[in-house]
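Next up: some structures, all given as structure tokens.
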Structure 1
Amino acid sequence: MSVYNFRYRLALLGFSYVITIIEKSLDHICGHEQTQIRAIKNLFRNEEFLILTASSSSIQLPTTNNILRVLSSRREHRKNTSKALSHDVTALQNILTGSNYPKCTGVLIPTAETPELLICMELIARNKSLPIFALRILNQNIIEKLNKTQRTNLQICIEAGSIILVTETKSLEDFLLSQYSLRAHNNFLLPCSIDPDDAVLPHDERNRQHFKIGYLGGFRKEKGAYKLPNILADLKTQLNDSETKITLELVMQEAKHKTAIRRMIYQYKLVRSLNNSLFPDRAITIKMLDKELSPHAFIEAVSYVDILLIPYELKAYHARGSGIIIDGVLAEKPIVYTGGIGMDEFLGFGNAESAANISEFAPQLMKVIRNLGVYRAKATLARAAMRTKIQESATFLEQLNRSPRYFS
């Protein structure tokens, strides 16, 4: 859609002011960049917004066609940082101050990275009267990449009301304040694949002796993928040492490896951990899904399992949220997770069990399996709490739309 057609459509609808959303990675189908736009559209009902993305993007979103492809890509930033920053500052300055574009009430960056912080600070240095910039910080690394002078400038912009930092976890809000004296607001949690207004699908009760454990989402070291063989081996031991007749099934997406050798080694460890020569009838089976799942297929996978396993690395996730926690809580799934990771505020309703180390995952999984009905009942409380938190995101969007200096 051309700029002029976009302005004409807004005029017909009575919109002369819009929120501008910056999301460079709309083509990234395996992340949450696209689901975020859909979530914002659902939360920000009956309002228009303008999306700015990379000029190389060819994505078409069913939720909106108000997309301008004017920014540099992540790849261009890595290749020539200074050139990409200069390009984006000029492009945004033209859009935010030019007469050919709709007036902007606020700029929202739902997946802000370090370059976006630098771009916003440079724009503010050039023009103090620009709309407020609301940047959602998803992990502490984004701030850690700034030098001391840049962090000081960011603090000045926050205190002046030119920039507001928002998070999706209380732990990150606290971390930014304690480590960098940066005030952030834990008020912008967005749903991922599962819509919080959708009804929870009924549980599969056809075989109460067969339980399905889901390890879903991106296959990365920081998500504890390398822990799976050990956890499965411990689960096998737990089954062999018990009198139970239950069987277990692990549901996971196919692993991504950089080399064929790494793939073969990992598959060997996985198969070895599953082999149960002592009690073949208690073998743990694996249901392997595709490496990349469509949103519909991912929702089906979450709905299919009884329990979600989230063995994330504490160092990487101690102040960081997780899409699978969001989807799992909204689907009312019991969860076994690494103790101390971000979003544990939604895992303390009796709906989850934490593991302090790798050896605790199997016992905690068995504990949940033996008392699955109790954990499912408590999961309804966690879902209600998360839906309330998501509603805060809608309130934030309304505030951002009403007053560019609402948070100053």
Structure 2
Amino acid sequence: MNDKKQPKIRFKGFADDWEQRKLSDLGSLQRGKSKHRPRNDPKLFQGSTPFIQTGDVASATLFLSKYHQTLSEFGVKQSKIWPAGTLVITIAANIADSTITTFDTAFPDSIIGFTTSSSDVIFVKEQLDFFSRKIKNTADTGTQANLNLQKLNELPFEIPSKLEQKKVGTLLSLIEHIIAANQHKLDELKQLKKLLMQKIFSQEWRFKGFTDPWEQRKLKELTTLIKDGTHGTHEDGNDAFLLSAKNIKNGQVWIDPSSDRKISNNDYQSILKNYKMQKGDLLVSIVGTIGQTALFQESGVKVAFQRSVAIIRGNEKVKQDFLKATFDSSNVQKQLKRFSTMSAQAGVYLGDLNKLNIPYPSVNEQEKIGEIVNNTNMLIAANQQKLTQLKQLKKYLMQNMFV
């Protein structure tokens, strides 16, 4: 058995080696057509025939369902109509992005169309995606990267029988549909949170029993601690993670044990000599990506933060869940953006954090607001985690189902 000709994971009943073929052996590749000049002539457009462009392909998933331009009857005469089920591949601007059309369409010569009757088009598309980095490396670089038809024609593919192709393609297609559905759900949850935040912090929506107008306070009036992480240099070690702003995202602290830096216990203790992290401390990214937030949770893993992260602890007048929600609101995000210094890297000084204007309802109302926003955040985080796991599953399958 030649291991290089067989994938690690196969469907039952298939044992033959895969064969190497050029992409041109698997079907027909042709560039789209856009004969008329200038390309942006208004009389080419605003008809009823879909006209997809590289941006449409780049934003699509497995199947293309949206487009933003149409051709007139005159425009159709200058182009060519491709049938639904065509695999389209970008060769300029966005190199080697691909999708499968679900409707008859035209496209410019910056896109190549692939049609086939001898191979499974989903299998070919997934294999293109799997090797997209290699394909992009073959592009001509210059003012704008380009991938030409000849190079695509010569691309080598390891191919099984059409029946096995179809089984692989169907499985990956199913996972892709589940990923798309979960992405759609996640997007809707984020829109829901955005609406919720707008209505709550504009006071258009109030919980029953609360009618008093909110006060405005400076952040320094509502906190017992506002500080940033360590400014010092620390030697690599094997005890505590030294995290930065990049670890604060999607409302959580993300740690990658395989790549995040660790320091010694001595350095860790020296960093925390003047303060000790507490559960619920608000973490805010203040260098680079400004305004990402998370509440610190004790997990048994030792962590310290670099100066790109601010640590904020409220006093008895403010609840931490509410404080986090406030920092996530558009009003405070705008203030952070205004305070950020634009140099080599954007940053917000601690002195400016002290000056932030913070809305201040009663503690009881803060608790209710913090609870509903926190529950929404947890729902978003759970769906984000599920989406990440699905993408990891697909990546694993592609690594093991292709040769």
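Can you tell which of 1, 2 yields -13500 when helix-only ellipticity at 222 nm (-39500 (n - 2.57) for each DSSP H run of 4 or more, over all residues; to 500) is derived from it? This value belongs to structure 1. Hey, Rg/Rh (Cα atoms, Kirkwood Rh), for residues 120-327 alone derived from one of 1, 2 reads 1.13; which structure? Label of the originating structure: 2. Calculating distance in nm of label points 7 Å out along Cα→Cβ at positions 264 and 296 for structures 1, 2 picks out 1 as the one with the greatest value.
I have 1.07 for Cα Rg over 2.2 N^0.38 Å, calculated from one of the structures 1, 2. Which structure is it? It traces back to 1. If you rank structures 1, 2 by FRET efficiency 1/(1 + (r/R0)^6) of positions 56 and 392 (r between Cβ atoms, R0 = 25 Å, to 0.05), which sits at the top with the largest value? For this comparison of FRET efficiency 1/(1 + (r/R0)^6) of positions 56 and 392 (r between Cβ atoms, R0 = 25 Å, to 0.05), the top structure is 2. Tell me which of 1, 2 gives 3.5 when you compute distance in nm of label points 7 Å out along Cα→Cβ at positions 208 and 224. Checking each candidate, the match is 2.
Read-outs throughout are calculated quantities, based only on the coordinates presented, and are distinct from any laboratory measurement. None of these values were measured; they are calculated from a predicted model. Cβ atoms are built from the backbone, for glycine too; each structure is taken alone.
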